[in-house]
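Peer 1: The structures considered in this document are given below.
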Structure I
Amino acid sequence: MANPEFKIVPASHDDFVDVRDFLAPFMDGVHLLPRTSVELELLLKHSFKAVELKEDGGPGRIVGFCALEIYSKKLAELQCLAVDEAFRRRGVGSGLVQACVAKAREEKVKEMMAISSSDEMFKACGFDYSLPNQKRALFIEP
């Protein structure tokens with residue numbers, strides 16, 4: 001069922017400036033890892049944006065963004081999930097995540113991961129701490 005307040009569509013390289021400007025406060029506020037212009041350009045290849053719908057039904061400003069970084073047919077990572085504060089808890093984040101999951105499925109990626117400090121929404125989207133064969137991610141700050 002579509003949400004009448006926003007629409008999720010693929011982002012493109014033509015969206016670079018708008019996406020960069022949308023993500024800047026999230027990166028400045030340390031909610032997202034900073035990205036160089038080159039990194040952001042590469043992420044746009046498999047990315048989605050949520051756009052606010054105007055009263056006439058046309059697209060408005062970006063209110064959410066998410067990208068899928070495909071490392072190989074074996075693994076992809078959900079990157080740069082950000083939602084405008086005024087649009088949180090309205091299905092924007094989960095819609096963006098589902099768009100990335102569908103893209104990974106379309107690309108025949110075997111596993112997809114998301115790294116987050118907030119796991120509730122990801123769990124609602126079907127993510128869990130381990131895969132059926134109990135794989136876990138371990139981290140170190142070198």
Structure II
Amino acid sequence: MEKSYIDKLAFIEIRDRKVLETCSYGKDKWYIPGGKREGGETDQEALIREMKEELLVDLKPETIKHFGTFEAQAHGKPEGIVVRMTCYSAEYEGELTPSAEVEKMDWFDYSKREEVSPVDQLIFDDLKSKDLID
């Protein structure tokens with residue numbers, strides 16, 4: 001069976017050895033903030049727009065750095081639909097504040113791995129192996 005990909009971008013923010021996670025209304029799993037690109041957006045453009053929409057901060061384009069790309073079965077989708085998450089870190093201006101589309105945000109350590117989506121679990125494993133989160 002051929003795989004079908006959902007292309008997503010994500011913002012990795014680590015503070016006090018915990019990673020930022022968000023939960024949207026009606027979802028049963030937490031996700032690293034980010035989203036899908038629109039039209040011909042570059043990774044940078046999409047990530048900047050998504051962070052402004054979700055957490056009301058302005059990423060500084062010159063500080064955006066590729067962190068890694070992860071693939072996993074998409075949560076809540078039929079078998080064979082894979083999410084490809086391209087992750088970046090960046091500095092930003094403003095205070096992280098959940099917008100109308102985000103119900104809540106929190107900082108997670110590795111003990112909360114089971115509460116996040118399958119692709120985020122891979123990212124948690126990577127962060128833990130690099131000794132970036134507890």
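Every read-out reported here was derived from the displayed coordinates using simple, explicitly stated rules and does not represent laboratory data. Keep in mind that what you see is a predicted model, and the values were worked out from it rather than measured. Cβ atoms are built from the backbone, for glycine too; each structure is taken alone.
Peer 1: Please state which of the structures I, II yields 18.5 when mean count of other Cβ atoms within 10 Å over residues 40-47 is computed from it.
Peer 2: On the way: I: 18.5; II: 14.9.
Considering all the candidates, the number was obtained from I.
Peer 1: Can you say which of I, II returns 2, 9, 19, 23, 21, 15, 8, 2, 1, 0, 0 when P(r) over Cα pairs in 5 Å bins from 0, in percent is computed?
Peer 2: It traces back to I.
Peer 1: From I, II, which structure was distance in nm of label points 7 Å out along Cα→Cβ at positions 56 and 88 = 2.3 calculated on? Could the numbers behind the result be given before it?
Peer 2: Values: I: 3.3; II: 2.3.
Only structure II yields this read-out.
Peer 1: Another question, if that's okay. One of I, II was used to compute relative contact order in percent (Cα under 8 Å, 6 or more apart), and the answer was 20. Which one was it? Before the final figure, lay out each step's value.
Peer 2: Numbers: I: 20; II: 33.
Structure I accounts for this read-out.
Peer 1: If you don't mind, another one. To test your reading of the models, identify which of I, II gives 23, 45, 25, 7 for P(r) over Cα pairs in 10 Å bins from 0, in percent, for residues 24-71 alone when calculated.
Peer 2: I
Peer 1: Given -8500 as the derived value for helix-only ellipticity at 222 nm (-39500 (n - 2.57) for each DSSP H run of 4 or more, over all residues; to 500), which of the supplied structures I, II does it correspond to? Can you show the working numbers first?
Peer 2: Details: I: -8500; II: -6000.
Of the options listed, only I reproduces it.
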